[in-house]
1. For the read-out helix-only ellipticity at 222 nm (-39500 (n - 2.57) for each DSSP H run of 4 or more, over all residues; to 500), a value of -12500 was computed from one structure; give its label from I, II.
2. Any idea which of I, II comes out highest on FRET efficiency 1/(1 + (r/R0)^6) of positions 18 and 146 (r between Cβ atoms, R0 = 25 Å, to 0.05)?
3. Assuming 4.4 is distance in nm of label points 7 Å out along Cα→Cβ at positions 50 and 362 as calculated from a single structure, say which of I, II it is.
4. Taking relative contact order in percent (Cα under 8 Å, 6 or more apart) as the quantity of interest, name the structure among I, II where it is greatest.
5. Determine which structure produced the value 12.1 for mean count of other Cβ atoms within 10 Å over residues 226-233, calculated from the coordinates; the candidates are I, II.
Structure I
Amino acid sequence: MNALAESPANPARRVLFLAFYFPPLGGGGVQRSVKFVRYLPELGYEPVVVTGPARGRTRHAPLDVSSDESLAASTRIARMEGNLPDDSRPDRWARWFQRPSTFEQAWSAGCIAAGRRAAGSAPVDVIFATMSPFETSRAAAALSAELGVPWVADLRDPWALDEMTVYPTRWHRALAERRMGARLASASRVVMNTPEAGRALRERFAGLAERTAVIPNGFDPEDFGPPPQRPPGDPFRIVHVGSLHAALGAANRRRRRLRRWVGGERVPVDILARSHVHLLRALERWQRDRPDEVANVELVLAGDLSAADRDTVARSCVRNRVRMPGYVSHAEAIRWLQRADLLFLPMHGLPPGERARIVPGKAYEYLGARRPILAAVPEGDARDFVLASGLGEVCGPDEVEAMEAIARRRYAGRYQKPTTPVDAAIRRFERRALSRALADELDRAIAQNADKTTAGSLL
């Protein structure tokens with residue numbers, strides 16, 4: 001099934017596109033929505049975006065005035081009115097009592113109001129709700145019932161099934177899963193963004209199994225220009241873009257025994273590994289052995305780093321080999337990827353036999369850059385994708401010696417003929433193809449709703 005491009009005989013369908021993370025906010029969570037909105041018109045869908053106010057930053061997304069450059073001038077955007085509460089500090093009481101935070105409540109209410117206004121001026125055929133915030137599901141369900149159109153849930157992270165999310169107790173985790181199931185029950189289709197997340201959802205919520213599809217994150221080939229020329233004497237450059245989790249990982253380790261005793265973790269998870277801590281130790285080992293080589297190495301950590309992230313670098317004996325340019329636009333992040341000799345992809349640690357249910361969004365951009373990858377990741381989709389691409393070497397998230405060995409091997413062979421990537425394993429993550437898969441899911445939601453309406457009228 002494929003959505004058809006608009007023509008006089010086949011007018012575009014209109015999709016109410018609920019997305020809090022949208023320009024002028026920046027960060028990895030924004031790219032999925034921006035690219036869907038860009039390519040859906042080619043596939044017979046006109047998006048009407050409902051999003052937050054065009055001001056202020058959030059805990060997970062800084063402002064980025066360049067983040068809307070790929071949007072068409074004709075893109076219709078309906079913004080919620082007023083301001084949102086500060087979400088820079090987690091609402092601990094809401095978390096303890098498993099209630100939406102004041103930020104989530106305000107977003108959901110504003111989303112419903114803005115969605116009503118948008119649908120009032122231009123009727124819609126289907127609602128698409130990308131999450132987080134997961135309270136977007138409440139707004140989507142309310143608008144779906146009010147407007148009489150189906151809604152499609154898009155989970156960029158697997159909500160209560162996410163192994164990175166640690167709850168106060170096992171009771172809180174079970175309650176979050178029940179709420180997740182109840183909120184998704186009215187969705188016509190549920191889109192997960194990794195195969196493992198899709199499998200977990202089908203196993204946990206059997207009633208959603210036939211409505212579940214997988215559409216991963218990806219990259220847009222048009223974002224990647226010709227690789228920049230490397231000047232003579234350029235250092236061997238290891239690059240990481242995006243968020244690091246040194247503070248969260250350290251806090252999680254301090255409370256590890258308590259969390260496991262009260263059952264807040266689905267499985268034991270080492271969040272600290274999703275940072276630069278172990279890579280720095282690998283570089284320190286390398287420097288002790290061959291300081292002349294490390295003098296030609298540069299580690300670039302491009303992103304909105306926390307004080308703990310920066311302090312981790314300051315305490316390292318290789319700190320003079322680290323560059324921290326701060327938050328960079330998506331276009332600048334791509335340039336850093338293309339200037340890399342080795343791209344660093346860290347993930348959290350899991351027990352043997354456990355497969356991760358998430359894949360960092362940067363992983364797909366790394367594949368798009370077609371540069372060598374050092375993937376310090378657990379078993380799961382990220383490891384599978386990197387190995388299938390032919391671009392990477394993998395090791396465990398905390399295997400310092402293996403990281404050192406991979407980096408030294410790549411350093412020694414930096415002037416050799418580059419590895420030929422497996423093109424088919426990379427091209428499947430191109431944004432235009434992923435948008436086509438989304439258009440198919442919107443088609444299915446509309447068709448299923450029409451079938452229900454017809455069946456109801458025959459009773």
Structure II
Amino acid sequence: MSTEDAATTASPWTAPTARRATGGTLDATVRVPGSKSITNRAYVLAALSTGATLVREPLDSRDARLMLGALAALGAGAEHTSDGVRVSPLTPGSGDAAVTLGNAGTVARFTPALAALGERTVHFDGDAAIRRRPLSPLLGALRELGADIRDDGGEPGAPPFTVRGHGGLTGGEVDLDSSASSQFLSALLLAAPAFERGVTVRLVGTVPSEPHIAMTLDMLRRFGAAPERSGREVHVPPATLTLTEYTVEPDLSTAAPFVAAPLVAGGTVRIAGWPRETTQPGDWLRSLVAELGGEAVFERAADGSDLLRVTGDGVLAGRELDLHEVGELTPVVAAMLCFADGPSRISGVAHLRGHETDRLAALATELTALGGDVTETDDGLVITPAPLHAGMFHTYDDHRLVMAGAVLGLRVPGIGVENPATVGKTFPGFVDAWHTMLDRG
């Protein structure tokens with residue numbers, strides 16, 4: 001079976017081991033696909049614009065396809081071209097429509113407000129996992145802003161639910177608890193230019209992943225809106241959005257296992273296209289590399305583009321890391337720290353219990369089952385290095401756990417990664433790219 005076949009079935013994948021033990025070191029250049037966070041935000045803003053927008057170098061994955069499917073159900077068009085995806089604006093419509101959410105948090109959170117702008121009756125539902133992911137604070141805020149949202153027999157404030165569009169939303173002021181997900185705030189801000197009065201959001205509680213909020217505000221400005229933030233209040237006035245084309249950056253969070261590889265196995269990996277300036281939270285990986293004893297520097301590729309060269313010697317320092325702003329990197333970071341020279345603590349990521357799975361419980365369970373010494377805290381993990389052994393690393397339909405399993409396999413022969421196909425959420429070609437990196441090392 002080819003590696004691509006392995007990635008498209010539910011069969012376990014045996015994560016390959018680096019040749020470090022025989023004196024080999026990594027020496028490879030990797031290109032990761034476009035950012036999921038940026039791609040889906042760009043699609044939403046394009047659908048709210050007055051003309052068509054060509055989204056260049058977008059991610060092509062399950063989540064991105066689900067977003068395009070949702071926008072199509074709401075009346076937007078999408079034309080796949082050799083240059084990217086050309087998204088045309090939402091159009092008025094009537095009757096019933098259905099949005100399939102899968103387990104895509106951005107789709108579940110970014111599209112209900114769009115449904116309220118039209119005149120359709122839109123039914124939302126998805127995988128069993130999405131019904132467990134937090135959504136209630138956002139739906140409550142949308143109701144306060146005038147949206148007609150009705151529960152459809154499941155848990156209140158969770159899929160399945162129905163949005164009955166009445167031709168638009170007045171908007172205004174609203175309090176929002178976005179502590180469970182920064183996507184709640186982003187969802188209101190992205191749709192706000194189409195509200196009659198825009199929106200002013202007063203934040204209640206802490207907000208995880210501030211970089212994702214910065215990303216949303218930056219993209220709103222690029223499309224022609226004028227968001228303003230003052231402390232715990234964010235205001236987006238009504239605006240006419242328009243942008244002819246937008247280029248998506250590589251996904252720096254998806255690059256995390258490739259950044260980790262030389263630190264864990266030794267050698268050098270170059271990440272093509274790494275932006276020198278970005279709002280992506282994954283850019284924090286550059287500082288983590290230095291903190292753990294490696295080197296991350298920019299270089300110019302032969303074609304003049306930027307790349308990030310990461311070099312390590314396989315020796316990692318134990319650290320205390322607050323990952324509140326970069327929580328999605330936790331699975332890969334936790335896998336790395338299992339090979340550190342001393343204990344480590346990850347904190348600030350209690351919100352990970354509401355992601356694709358309870359990531360803290362999953363990591364503690366799976367790493368411990370392989371011989372690790374990993375315990376949960378209220379907001380993170382304590383990792384005490386211990387010899388790991390072969391075994392099955394269960395992934396709970398979570399793409400970031402597949403990536404964590406791959407990192408473990410670099411040093412531990414016989415790590416079976418359950419259902420590698422789930423990585424198609426953000427990087428359908430991950431398994432092949434991982435093998436190619438190691439084949440060149």
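Read the figures in this text as sums done on the coordinates, not as results from a lab. All values reported here derive from a predicted model rather than from experimental measurement. Cβ atoms are built from the backbone, for glycine too; each structure is taken alone.
1. On the way: I: -12500; II: -8500.
Clearly, the read-out refers to I.
2. On the way: I: 1.00; II: 0.00.
Comparing I, II, the top value of FRET efficiency 1/(1 + (r/R0)^6) of positions 18 and 146 (r between Cβ atoms, R0 = 25 Å, to 0.05) belongs to I.
3. Answer for the origin of the read-out: II.
4. Checked I, II; max of relative contact order in percent (Cα under 8 Å, 6 or more apart) sits with II.
5. Numbers: I: 7.9; II: 12.1.
Label of the source structure: II.
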